1. Comparing distance in nm of label points 7 Å out along Cα→Cβ at positions 19 and 123 across structures I, II, which is largest?
2. Looking at structures I, II, which one was distance in nm of label points 7 Å out along Cα→Cβ at positions 179 and 195 calculated from, given that it came out as 2.6?
3. When semi-axes √(5λ) of the Cα gyration tensor in Å is calculated, the result is 35, 20, 14; to which of the structures I, II does this value belong?
4. Given a value of -15500 for helix-only ellipticity at 222 nm (-39500 (n - 2.57) for each DSSP H run of 4 or more, over all residues; to 500), calculated from one of I, II, which structure does it belong to?
5. I, II: which one has Kirkwood radius over Cα pairs in Å, for residues 107-162 alone, as calculated, at 14.4?
6. Any idea which of I, II comes out highest on FRET efficiency 1/(1 + (r/R0)^6) of positions 43 and 91 (r between Cβ atoms, R0 = 30 Å, to 0.05)?
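No lab work stands behind these numbers, since they all come straight from the coordinates. Owing to the predicted nature of the structure, the values given are computational and were not obtained by experimental measurement. Cβ atoms are built from the backbone, for glycine too; each structure is taken alone.
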Structure I
Amino acid sequence: MSVYILYGDNFLTDKALKDIQTQLGHPELLQANTHVISGESLDVSSMHTFCMALPFMTEYRTIVVKGYLGKFDNNRIPRKNQRKKSTSKLTEWDNLKICINDMPPSTILIFVDGMLKQNNSMLSQLRQYSTVQYYPPLYAGKLSEWIQERAKTKGTSVDIGACKMLIQHIGGDLRSLDVELEKLAVYALNRTINEDDVKLLVPEIT
């Protein structure tokens, strides 16, 4: 599948994007063959041009569209003064479908968004053409598991008290948790991170 939709928690979607790109080839060559587009100002006709371009010195070219699907979360029936806007979005889907059908096999199109409603009109249309990956926010036990797994990637571990303290003061902000875990891992230096470490280094607690 040449089209991906990654949506939900922004830390997890960013990681998923990196994982996909890592599988596609040499990072430096892929970076030179990656085009990032803001979904807020997306012109589908311009995106068609980017999607049709062939990669240079590598097998794939990636087009990353950020924040596009969120524009279609409002599915209310348009009022009279909104009908023109609604019609343009319908035409936009037709143009997007043409773009996807025309893309060469070397183009990988990736939509990255935050939380979306399940009745999002564009998400519904794109599902049949895409690999859809949803990354929900993490809470309670799932968040504790994530902290422990993330700590392992940094060569350390977190005791139960320190883990609870991080969750209590930072919550489910995975990006902030990752930053603090990085500092704590360097400070703890291959031992288990404890509550005293958290009190000393985490600004929200000190």
Structure II
Amino acid sequence: MTSRPTSERTAPKQKRSVRSEQQILAAAVALLTSEGFSEFTMSSVSDESGVSIGGVYRRFPNREALLRQVKEEVMTDLEAVVEERLAAEPNKLTKVLDTFTEVLSTEYFARSRLFAFIFVHSADDSAMRRRGFDFHTRMKQMLLEAVRRCGEVSGDDLDSAVDIAYEVIMQSLLMRVTTAGSVAADEPTYAGRPDSGTYATELARVARLYLIERCG
């Protein structure tokens, strides 16, 4: 992860300090991924990272400052992955939607507890909520640009149609991932529940059919 400063802390300058901050952030992500938000404490981050509790607080004055930086890191990294993958795809609507949905599904379900925090628990914090809005704005724009490059759908309604397609994909995935983030790995759910890969494929198909019907 690449550290990005927030308004609540001073970015480290010395190599040792930078390394310690990276250890803290990596530990925070690992704990949120494995244990979830409810078990997250500064002490647990100290234990996981090997950085003293005083060292953790020197870099992040409180838990909220650390969580804000975690959200910034994770969302920025995900934006970069989506942008890179979409840029590498041929200008085919099916491939664009498949790739967009597959990347999000893979990332979300691989770390469901982490993303449950990012999209649900962090909504109580205004700064983290704003970062979430910025994330959705950027992701919608990337999807719109990729869809436009395909040339298979067009017209005055394209922007609003992509907005709807994005919401269908994103909100459907988030509903499932936040549920997955609170369910034990070996806990049964219900018969006929599709696996994450199948679900992502079918979501992309629904979005494609909608865009073609409205703007094809």
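1. Evaluating distance in nm of label points 7 Å out along Cα→Cβ at positions 19 and 123 on every structure, the highest lands on II.
2. Details: I: 2.6; II: 1.8.
Computing distance in nm of label points 7 Å out along Cα→Cβ at positions 179 and 195 on every structure in I, II gives 2.6 only for I.
3. Answer by label: II.
4. I
5. I
6. Ranking I, II on FRET efficiency 1/(1 + (r/R0)^6) of positions 43 and 91 (r between Cβ atoms, R0 = 30 Å, to 0.05), first place is I.
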